[in-house]
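The numbers here are math on the coordinates, done by the rules we state, and not lab data. Given the structure is predicted, the values throughout are model-derived calculations rather than measurements. Cβ atoms are built from the backbone, for glycine too; each structure is taken alone.
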Structure P
Amino acid sequence: MIYPWLKPIWQQIDRYWQQQPHAWLLYGHPGIGKLDFAEHLAQAVLCESLQSGHQPCGHCPSCHLFSQHSHPDFLLVTPEEPDGVGSERKQALIKVETVRHVLDFAHLSAHRGGQRVALIYPAESMNTQAANALLKILEEPPAGMVFILVSHHKDRLLPTIKSRCRQVALRKPDREQALNYVQQQYGDQASILLAFHGGAPLFDNENSHNQVRHELLTLLCKPRLLALLDYAATFDKQKLALATFLDWLNKWLIDMTLAQQHMPVMYYPDWQQSLNEISASLDPLALFALIDKLTALAPYGKHTLNVKMQLEDLLIEYLQVWQHHNNQ
């Protein structure tokens, strides 16, 4: 499946179909349909009766097997999802054992007599050992083998892996196109949800997360020490990932910087007035220092850090920034 906003990218691929690389790197913002696009590409590579525009026919034996998730010449590689309570806090990784399975697959003969395709999603979830193992086969790929790597954050991939792939940027839709799509799913909430997700129209609307996030934003408008500490404890009890909190707070701080410059906010438009009031006399250096701190913590968003302690530290620092504003 190709979403409407990605059809121009497919048209580019169609024009150069005969010059396909042995490895693709499809990258872009989360929530725009990259995996669906990559699977469509894989199906087209394997299709035995391509239609105009190099679209998979949907009817040949290969397309039938692909639609049943049983094509012997296609391998989808995704992270091993952690199990148990608090699994959201654990980093899902593609490990070296999984990539070794990819290497074995790459050296097999094609069952249908065509090409073989391995799709790795998201590619940045490979740990260092797995990435190095994949690099070896990308340097000398077997004949008839196609790799499709899909990435939300291509800067986290090894430069040597990127250099061996044809890189294709998949773009977000324009706001009107995205809003029309989201309105079909969420109606009146569409504009607010689309803003929070940075203009990317494909997302899961977690109701439990929405409530916890609303509690946070209410506190950030008028923070009080004991209430902030209580919030950190509540967040921790729900076993939510530090990465989730960092995302929420970082978006709030970015909106504060925009409000300070008398600009429309990006992520929380329904909180525009509160952000304007808070940011009116805010110390920009203190605000940027807090943003830098969040950036430094980002790589540890799904780590063994004490989440409650990290939240307390960040919220107390936010309180200090807010108190400076409040005392002006």
Structure Q
Amino acid sequence: MILVVGLSACWQRTLFFDGFHPGEVNRARRIVETASGKGVNVARVLTTLGAKARVLTVAGGRRGELFRRALRADDVGARIVPVRGETRLCQTLVGGGGVTEVVEESVALRPSEVKAVFAAFAAELQRAEMLVLSGTVPRGCGDEFSARLARAAGKRGVPVVVDTQRVQLMGAVREGPTLVKINRAELVAATGKGGVGALMRLGAERVVISHGAKAVLAFDGRECWSVQPPQVKTLNPIGSGDSMLAGIVVGLRNGQSMKEAVQFGVVCGAANALTETPGVVRMVDVRRLLSRDGCADGIGSLLLASGLLGPV
């Protein structure tokens, strides 16, 4: 089981407009609501790709109940720690040739709630074969939260994948994670001029750097690669980084090389951009993109021949 810890849960509203004009009245022609947050997005895509995944997160209030129901409807395995604070609302406005995000910050967790999260993590870690730390960490958890989880996993020999920010990122990196996924802005914010070298010197075995629709860079300490995402007609790009991470994790878990896993992940990120809501991929899109654009260096034909994705 792949355990995903992502406490930045949210209730996601995606509003679609024929045109969007700031400062004016804009009427949405369509609204879609779903459970989201980086950890949830990763777990949902892992599940779609056929991996056994479980997300550890928190939820509270009326939106928290909607969040729970949505995860059940999506068949996403979850350990949800109840909290007093209302689950945050995030809104994505799609229209006018662009996508705008309006994001609430997660509420701070109380000491008793943080204690409950650690207890739930200890129980879930017993069955985990891989740990993914995804998203921001709410106030109240402490600067060493991600490091503590990574350290506990390391003691059990469980590989750790990290996609978080700043102090949480740097703390987790010192525990020697198998993989760090980060975007270019976050890399600069965390390391300044240190860049990838700083992450590897601290303990990261591999680093993947995304940059929106531009080329993804990957490093394993010996080699580096640049993978260009396939060109698609984007509907909603939010969650593509999470979907890419899920694809990389599945590739590695299924015995692919680092290079092959990153190429597969990039295809999953592009597939997410073809859907309305974050952290959703359709297998028909993944297969099609692998056949059309994902065969660079043989990755598409290799994965399709392996039977991992079934017939095209």
Structure R
Amino acid sequence: MGEKEQEVEIIRLLKSGPGYTSGQLLSASLGVSRTAVWKHITALRAMGYAIEASPSKGYRLREGRPFHGVELQSVLAGQAFGCQVHFFDSTDSTNARAFELARNGAPEGAVVIAETQTKGKGRIGRKWESPAGMNLYLSIILRPSVAPQGAQGLTFALAVAAAEAVLASGLKPAVKWPNDILIDGRKTAGILLEMDSEPDRVHFVVAGIGVNLNIKQDMFPEYIRQTATSLLEQTGSPVDRVAFTANLLASMERWYGVYLSEGFVPVLEAWKGYFRSFGKPLKVTFFDHAIEGICAGVDVDGALLLERGGRVERIISGDVEAL
């Protein structure tokens, strides 16, 4: 057990009971000396944990939990999604780091999380704004046994998972085709999938998810201030980022399992439950042009159906906005 794993285990043991945990129990559980336990306690305090020490009773963890790799790993212990947590105070892009880890053999379910990104990625080459200390910027490695064309269904499965996590916060989310999460028409989460594959098989998929959790409206850049929102703005209460992350990963793991075991049909049906654009006028922007029409729903493959001049066009990619 490495240094980080020992610190994760100490936090897990301190959380397991309401009272004090003896230094002897911690020492025996980790297979290290009492002095080594004390050094870990000192390091954990420096990470932001409030840990009380009593010579006769041991150690007790007070309320409040920081947002970093040790805390997340202690909460996610036993989950397939979150089996490894690679946490960065700052990185260029969690998707880029996850892609590198996946190429080097990181297992399915390994996640990369950053406090801030300097080059966060959005869809269609856009930047994902990533201020520090407020939101969730997460990428996960998936290794589905599907053909490359089948991997696109993961976009819908992860959108359902993200919508569920927002719903659990007491809000009513909607999905904007194919995978943005909206609250009252404003974007609060986005998903970006990147894939490494051959013509007949997928090596891995990196799924990046950004969720606006605790950013205030006046802190959004001017160019998205009218179109973005956060859970804090919508609920009026700060979001526990650790709890939200654990809930999101659990939902992702569940819907990923549904997709692999039951196929796309139940995923699409769940996704439709959050889709609010049917019958409404939409604008779809491509790289070099844009079209407008009335949303006629989605087909069995998840393609957007747009009615234009009495004809229904099938859209498989593009950026959608309500008119």
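For structures P, Q, R, calculate distance in nm of label points 7 Å out along Cα→Cβ at positions 11 and 219 and state which one comes out highest.
Between P, Q, R, the highest calculated value is found for P.
Given that P(r) over Cα pairs in 10 Å bins from 0, in percent, for residues 35-210 alone, derived from a single structure, equals 9, 31, 34, 16, 8, 2, 0, which label among P, Q, R identifies that structure? Label of the originating structure: R.
A value of -0.18, -0.25, -1.23 for log10 I(q)/I(0) by the Debye sum over Cα atoms at q = 0.06, 0.07, 0.15 Å⁻¹, calculated from one of P, Q, R, originates in structure Q.
Looking across P, Q, R, the calculation of Kirkwood radius over Cα pairs in Å, for residues 59-114 alone that yields 12.3 traces back to R.
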